[in-house]
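I've put the structures underneath this note.
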Structure I
Amino acid sequence: MQTRRTQQSRRESTIGKLVEAAIECLMECGYHGTSVQLICNRAGVSQGALFRHFATKNELMLPVGRKVVDDIFDAALTLASQQPPGMAEEERIVGLMRALVMSPRHIVLLELLMAARTTPDLRDIFLGSASTYFRDRFVALMASLFPRYAISTGFFATLLTMMTTMHGMALYRTLAEHPEGDRMREQWLQAALRTELERIREEGADTRNPVYQLPF
């Protein structure tokens with residue numbers, strides 16, 4: 001029994017090292033610059049150790065993507081606890097969205113999504129269960145922080161559409177800073193969100209379509 005626990009502990013430790021090393025390599029070198037050898041060197045393990053747990057480099061990318069998403073949302077939750085209670089709801093929401101895409105690790109998601117476009121096995125991974133993982137965490141976060149809107153399909157449709165804009169802004173930001181453009185877009189997002197929140201409060205939540213039937 002003790003041996004089994006020790007083996008499990010070693011397995012988890014090795015996988016943890018590989019995942020963290022892969023994240024660091026993706027941040028520094030991009031997807032195509034991140035080789036198995038580079039990951040293993042950073043993790044301090046052999047290539048054999050990697051292939052004992054993952055059949056391919058791309059198979060490792062599934063736990064990498066999930067770890068990045070978890071880290072990003074943990075940071076956003078910390079920010080949410082620090083926001084002034086009197087802050088306008090639309091400002092709070094846009095601030096949380098900004099925190100999600102401004103996280104240094106968000107670039108790893110962009111790298112993997114762009115690579116998935118031309119890498120079939122990676123595409124299969126990110127079009128499977130992994131494709132909804134970020135969305136599910138986002139929906140859960142916003143529902144917990146803004147419960148009075150949590151049963152409104154329109155609320156989440158608006159937020160997910162706005163998050164798409166935030167992702168695009170983050171992609172442009174990897175090439176050059178656009179502070180004035182970012183501020184302008186965030187002001188527009190806040191104004192659009194304010195209108196939607198007012199509509200939901202006046203008309204009530206639309207509960208006819210569960211949020212998880214949204215095509216996102």
Structure II
Amino acid sequence: MMTNLFSIFDPSTNLMNLPMNWISTILGLLFIPYSFWLIPNRHFIMWNFISKKLHNEFKTLLKNNYFNGSTFIFISLFFFIFFNNFLGLFPYIFTSTSHLTMSLSLSMPLWLSFMLYGWINNTNHMFIHMIPQGTPYILMPFMVIIETISNIIRPGTLAVRLTANMIAGHLLMTLLSSTGTNMSFYMIIILIFIQIMLMILESAVAIIQSYVITILSTLYYSEVN
């Protein structure tokens with residue numbers, strides 16, 4: 001029984017005290033074996049097309065920091081977030097990306113590895129990056145503090161952006177659907193139409209958010225070199 005509105009995001013389904021909701025995070029693996037078929041099918045062609053487009057996009061963003069295989073981690077991150085966002089739109093499938101536990105576990109290791117790589121290998125560049133070119137001398141201490149804080153909160157902003165966007169659409173659809181019991185027949189038809197429009201919007205949000213998170217991660221990586 002739903003005790004409050006946010007309880008729809010609680011991983012409550014369990015089998016022998018094991019939370020079964022988080023199994024949805026690996027359901028995307030079911031789509032991968034199609035890529036290893038001997039005869040290419042439509043799924044394989046579409047998968048390759050999207051991967052190549054993402055590869056070219058990330059290669060452009062990385063510029064001088066690009067080397068063979070450097071875009072694979074970002075392409076994998078895009079598909080992983082996209083599958084979890086999209087699978088959460090199906091009934092009775094837990095949306096794992098609506099939890100900060102999931103989104104922080106993706107953004108924090110990436111950000112931490114970028115920072116360690118930058119400070120160890122390009123220390124001077126990281127110090128220079130804290131003070132934008134043309135900053136007056138009197139404002140330099142404040143700029144260092146502001147840049148440091150903005151750098152530290154980056155993994156949090158990535159995680160909160162993904163989580164908030166996933167929660168917002170689901171909450172809106174839940175709120176609208178809960179009012180259907182008190183509506184007339186014609187209002188229910190209008191409500192169903194609105195829900196379909198929201199479902200289309202949520203499908204677009206699932207793609208856009210995975211793309212935005214991946215692009216921002218790529219930009220953060222390109223700044224450490």
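Just so it is clear, none of the values below were taken in a lab; they were calculated from the coordinates. Not measured: the values here are computed from a predicted model. Cβ atoms are built from the backbone, for glycine too; each structure is taken alone.
Comparing Rg/Rh (Cα atoms, Kirkwood Rh) across I, II, which structure shows the greatest value?
Biggest value here belongs to II.
Name the one structure among I, II that distance in nm of label points 7 Å out along Cα→Cβ at positions 79 and 143 of 2.2 was derived from.
Source structure: I.
Something else about it: For structures I, II, calculate relative contact order in percent (Cα under 8 Å, 6 or more apart) and state which one comes out highest.
Top value of relative contact order in percent (Cα under 8 Å, 6 or more apart), among I, II, belongs to structure II.
The value -24500 for helix-only ellipticity at 222 nm (-39500 (n - 2.57) for each DSSP H run of 4 or more, over all residues; to 500) was derived from one model only; which of I, II is it?
So the calculation was done on I.
One of I, II was used to compute FRET efficiency 1/(1 + (r/R0)^6) of positions 87 and 111 (r between Cβ atoms, R0 = 35 Å, to 0.05), and the answer was 0.60. Which one was it?
It traces back to I.
Which structure, out of I, II, was distance in nm of label points 7 Å out along Cα→Cβ at positions 119 and 159 calculated from, if the result is 3.0?
Answer for the origin of the read-out: I.
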